[in-house]
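Just so it is clear, none of the values below were taken in a lab; they were calculated from the coordinates. Since the model is a prediction, treat every value here as computed from it, not as a measurement. Cβ atoms are built from the backbone, for glycine too; each structure is taken alone.
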Structure 1
């Protein structure tokens, strides 16, 4: 078997892997990425949060994204029957970017990967990791190329950015059950047919709540080319009621929501739908001997607040900072310097996801007399600033949300 060596091996060339590679190349590190798929390839998670822009800038990739012509995004809109609410992320509490983009991930991910390659990282597409050994003085990975030839890479450190592939959690048996109920999503891309000036702001993601089932919701993410991403999220028992193809099922569920049906009355449903089930995941630890888990490879909560890519970028940033010190000869406490800081923001998002599905956050969103100051604090978290400890709803999310729900119920 052929044997190779590298300083840092990254599994997966998606957003977490590419941004980590860009940051590590700025440190002068030797970086090899092994990607199972051939880019461009389809993926969901298309509505970025403004916090992401900071990490794209730090990785030297912001200009590539800005010049790609993606759909501008400045906030989020929510609808349930006759109730409507909007959050403008430029009016948030936390400092930093207030705008971002809504992206077709096939194009977006390829842009980031190409930028990582230009920075000096090596990417091997259609190379699959099949075995890992992290028990020795270095990490040893066995990979298989497109021709079926197996080879070994010895790395000083290993970053798993494999997303839903969750390579290290599977191979090293790190997975633990998620505390979220099993939910599924059915989604597609379509030509939305919206006339200019329609009651829909293309600069915002639209989250629509089912009028009868508050735990069933839809995303509508407009793109710059007149198309949009449309999906429904619900418990698996609810989704199982509908027969036919995934596209038939999605259209049937959308048909139950008058406002969304009217919005898409002229849409052309020209792309087969897809389904994912049981996507929420967790692990017992986000790091170990010679490795760390980035983004969805470590933990995925729920798509409702579009937090996945932001968490992926944050993990890449934290891991890159730890590796900078480690390669400089410093002693790095990965629990204190990586795991704990990353989980603080994840736990903030988790509190908001819990509040969404309990119905309490929906009550807060649609409250007609909300304080401007409080709305700015909530807007910050919806914009991805879930690590800003100056925000009371980050410092104490559960308690603050409970108090706010009570005030909105009065």
Structure 2
């Protein structure tokens, strides 16, 4: 098939590359000329494990190209994906201006029947709005489909190639057949393609992310109680997760969730519910818990040291999660701003997010090449992102480098008893 992907950000670039790798001819289109120039020169604007290799292979084989010319890129396409940004507006609602603008431009560019697919995360009813915008500017036949993405940053290639499920909101049998054929190579292990109406598909994405955010926030609440009553949240988590109705995924307490999906999607679902006369009190509480959780490490530091003025803190991890350089809504921002705001000096490191972090913090923090440099002369270490590189450090070397061996472990990487045996003062999240 000939596929056009409008938007060469995280979702569009991963989707376009994976579709090309299954034998389709794909053009990724973006109005950002600098981004397209970078892609055409062999660069990749985002960090995602496995993406660069896959992208370069498909470019070399002629299946994947990049362009700023939407009209020529869409002409003759069988399927056109809209994968542009939907940032929250001041009310938390998803801003659809880029989606609807793309729809109008697609409509003007259509030369024959095509399936237009909402790949961006969009509120319920967006497929109808996209259809209206396209119909205003063309008499060419088309269908609009909702196909939300469920990619985890850091594992996006594997998620796309081997999805748990593919959700497709479709109304015409013609579009259903095309989408089924397009996704057939990715579901050969019998993971389902779930065909449904577009509105159900749109809501499925928000509901899924909101549920995961609820699980994270619930465990952070339990961790707070564990600290008050002398229980150990890791043992509680194991006892809960053994119940097959609950399971273990997303039952890990920490310093809160971040990234491009959970914060935005929870806000958008709350806003969407309000528009229909509903108050999602539970999700508002999830937001409050998450905002509070991002302050926990700073609160622990104040409780331990008292005055933080002049204290030196090493910070391991800047990205909101491992295997990505994404710092949107990252807990590290709140933590570092909190420490700096109280007069502390902060030394930071991250395997891939340093350049993104420089744009946020400038020269207000010291950027270090590795974890040991970040704790040299430090009064304490804050662990914020659970990169594998941080899980098995040389503890004796750490003690020798630090001014005082104090660790605030925001991801519960280490065993509290063993840390005490090694001579560290250790503060975890909900650990005894």
### Query
Which structure, out of 1, 2, was relative contact order in percent (Cα under 8 Å, 6 or more apart) calculated from, if the result is 21?
1
### Query
Can you tell which of 1, 2 yields -9500 when helix-only ellipticity at 222 nm (-39500 (n - 2.57) for each DSSP H run of 4 or more, over all residues; to 500) is derived from it?
1
### Query
1, 2: which one has distance in nm of label points 7 Å out along Cα→Cβ at positions 80 and 352, as calculated, at 3.2?
2
#### Entry: Label whose coordinates, when Rg and Dmax of the Cα atoms in Å is calculated, return 21.2, 69 (choices 1, 2)
1
### Query
Which structure, out of 1, 2, was distance in nm of label points 7 Å out along Cα→Cβ at positions 24 and 232 calculated from, if the result is 4.9?
2
### Query
Taking distance in nm of label points 7 Å out along Cα→Cβ at positions 144 and 176 for each of 1, 2, which is largest?
1
